[in-house]
Structure 1
């Protein structure tokens, strides 16, 4: 938030290229050693956590306020496309030309991404570059204080977290696959939500006509939980995959409107920090949710864990929405812009 986000993205992509280069050398006749390999992995994830908030916060630069939902859908469709296409392509490359050559291609792509970054529009903070008075910790605290003043914003974080906490049965997929289809079915289960998400992104033109962002976020989260409930007691492979695809589509709808909500209402002076908070929310929720699902499955069984998770997702989201009327009643066409780009980081 205090330097040009274009420079942040550039630095993160250089780090990503460096991490791929480490893997390239490790895949050769002489490995780089476990320590350097771990450092490379840490560098890669640091680059991702550095880059993602900056990219999120740059969307309003390129997209008009009345097209933010459509812009979020476009970004989401590209993310889904990577999961559905690029990951299998990487596997095919490794199988056909080997690991080292595949990493060489990956490094070349990373270099191309670095070059493309120079074509991005500069995203300097208001008033030019600013120093971080009081240090990074105080700057971060100011970001949290801003978030605390926005109950509507906190509501979007909370609903996403609750949906992930109670409605993420990924840790149970092996047990479900063992019950319903075996090991070959497991891969399809992991792919089904991404497929549903991708299809929804492609068919998301209708989202630009929705003005009740808060209601769309909460409703989609409840559909996510509702779609997961029948998985607890059905054995049909097609039914399970269809339900997972519906859940993935609902999750994508919620994500589209969350992004549009954030990009419309969050001031540029704190947009990067708010994107970082959101990233912590959606990365920690599934991990904690997987642990919760596993504990319930261990104590009460597979069906109970899945069904109760879906029900608790719906109930908790409904309660949160009822307690946060500013989020539930938010309308993009009635937003007067008083919170956007008018709060200085001081």
Structure 2
């Protein structure tokens, strides 16, 4: 695979700091190449650390799931009734059941598929108006599946949760509309969402149940795209996002005295499909470099940023989704726009020099 030089080496002459660790990469894998596939993938790891990816087959307009078993990928169609799966999210609950929540474009509703020992079972989460775009899902410490999505009918931010075998829901009204919600839980297990308010910019809020939003804070006014949320070791929310007008990827930290927003060095001409992951005290921001058409990662440890190119083979990196493994790996699923393929790669962002 052709790999560009690490951007941190290219930018050393202008003072971009480096860290004392070197990433370890695994070659990208082509998961599915049957048509124009790999749109809006989402990835989760099974108990053994193997990736499971939900994604949209744009050729057949179907929802698909790819699972890697014993080093080989198995692709299956979950739903093929109408145009389904253009947005999806995937999660595994405490029982090991696999959940996929996805948008049914034909009926403008949010659907749910669960795979257990009896195969796939489908049901409807919500069909009150046009609901389900930009969906995200995660399971909290109590085993409750939470889902956030765009509600175009209200308009607002939809929040649904599966508890006791039944779906419950609430809507946070956002008059100007919502895009790109991203879900995370704080140390107490409360669900938080970062999203783009089309009037206010990048917003972070804590979700309640019946009343919708409990706490709201604007992170960055103005243009907003693809915010990604995580909590640091001090329990404070951090958000990585793309600033599409000014350009570049930003990292914001919410604190008691306000919000601090920093530009990530080396990302000035890049951005899009931002995924933010915390590994201990380190930070990993995976994103698509739309200027070069490649997939990159910004890595920070001990206060210093380092930029790496993850895949530069063709026009790659759009719709990137990432997840951290317990062994320190980061697994990324993404679309090869040039070939129409779904790809997955893994890398260890912080391997001490001399350790292999």
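General observations
- Computed 30, 25, 19 for semi-axes √(5λ) of the Cα gyration tensor in Å - originating structure among 1, 2: 2
- Structure responsible for 17, with relative contact order in percent (Cα under 8 Å, 6 or more apart) calculated and labels 1, 2 on offer: 2
- Answer label among 1, 2 for the case where FRET efficiency 1/(1 + (r/R0)^6) of positions 218 and 314 (r between Cβ atoms, R0 = 30 Å, to 0.05), calculated from the coordinates, equals 0.20: 2
- Value 0, calculated as helix-only ellipticity at 222 nm (-39500 (n - 2.57) for each DSSP H run of 4 or more, over all residues; to 500), assigned to which of 1, 2: 2
- Value 4.2, calculated as distance in nm of label points 7 Å out along Cα→Cβ at positions 122 and 290, assigned to which of 1, 2: 1
- With Rg/Rh (Cα atoms, Kirkwood Rh), for residues 162-297 alone derived as 1.01, matching label from 1, 2: 1
Quick note: the coordinates plus some simple rules give every number you see, no bench work behind them. These figures come from a predicted structure and were not determined experimentally. Cβ atoms are built from the backbone, for glycine too; each structure is taken alone.
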